[in-house]
1. Given a computed value of 0 for helix-only ellipticity at 222 nm (-39500 (n - 2.57) for each DSSP H run of 4 or more, over all residues; to 500), which structure among P, Q, R does it belong to?
2. If you rank structures P, Q, R by distance in nm of label points 7 Å out along Cα→Cβ at positions 9 and 25, which sits at the top with the largest value?
3. The value 13.9, 42 for Rg and Dmax of the Cα atoms in Å was derived from one model only; which of P, Q, R is it?
4. Please state which of the structures P, Q, R yields 10.9 when mean count of other Cβ atoms within 10 Å over residues 33-40 is computed from it.
Structure P
Amino acid sequence: MKMGRFYGEVQGSRGKASRVGGVKSGFWGHIRGWNIGVEVDCIVNKEGEDVIQVWKTGGSNDGLHRVLIAQITEEKMQLKG
């Protein structure tokens with residue numbers, strides 16, 4: 001069985017769900033309330049390293065509001081101001 005490059009889990013009132021993503025598909029998730037949320041993107045950069053970006057969002061109420069708050073690579077973590 002081939003393993004995915006990225007793996008994620010969420011749990012809510014209907015139990016736990018998981019998903020995998022690969023080099024081409026990447027992986028994306030958005031966990032949110034009505035006015036605030038966090039979106040996570042997992043990609044592979046041109047050097048072949050995993051990169052995870054964390055975005056603050058406006059939640060379900062404001063889907064266009066998106067601010068990068070952290071970028072994590074295999075080598076370092078950059079927190080945005």
Structure Q
Amino acid sequence: MTHAILGRWGKNLAVRLPNEIASELSLREGERVEVVSSPGQIVIRRAKPRYTPEELFAGKTPGEWRTIYSNAYEWGPDAGQETLDE
């Protein structure tokens with residue numbers, strides 16, 4: 001079991017992760033983590049990545065994306081007034 005010491009960071013308390021733990025989990029400075037608490041426990045885990053739309057769609061033009069996903073959904077045959085003249 002590894003121990004850590006709480007320190008002060010402005011008005012907040014901070015936990016310094018020992019290098020052996022950070023290395024084992026490949027954690028880097030500035031990486032986002034999620035902190036969950038329940039009575040008597042604190043769980044720290046890597047946060048899910050958050051991407052901007054620019055990051056998600058980088059590398060392709062809007063036309064290329066439309067071509068890739070042009071037939072992505074098959075909604076079945078037209079059943080009512082939802083058809084549009086193109």
Structure R
Amino acid sequence: MRRALGLFAFLSFIVFIIAVNISLRPFGEPPHTEMDNYFIEHAQEEASANNVVTSVVFDYRGFDTLGEATVLFTAVSGVLMALRHYGGKER
């Protein structure tokens with residue numbers, strides 16, 4: 001029974017991998033070009049930024065960038081608190 005269950009799990013995994021490989025798009029082909037064209041055409045008028053990458057990061061995805069900065073700050077604070085040296089007698 002255990003061997004049959006392992007064989008079933010293995011075959012299910014192989015079928016899943018084959019299905020994923022079949023559904024992939026060709027390498028280097030972008031999924032949607034409409035969104036890219038929208039950002040390129042409207043970045044300067046909507047975000048008042050000459051650089052499209054800057055307008056996407058700070059204006060269109062501002063809350064996402066703020067969340068990433070918060071996670072980074074929290075991680076650095078946690079590491080500093082964990083490695084903090086307390087005053088007192090040295091051993």
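1. Checking each candidate, the match is P.
2. Biggest value here belongs to R.
3. P
4. Derived from R, not from the others.
Throughout, read-outs are computed from the coordinates displayed, never taken from laboratory work. Computed from a predicted model, the values in this text were never measured in an experiment. Cβ atoms are built from the backbone, for glycine too; each structure is taken alone.
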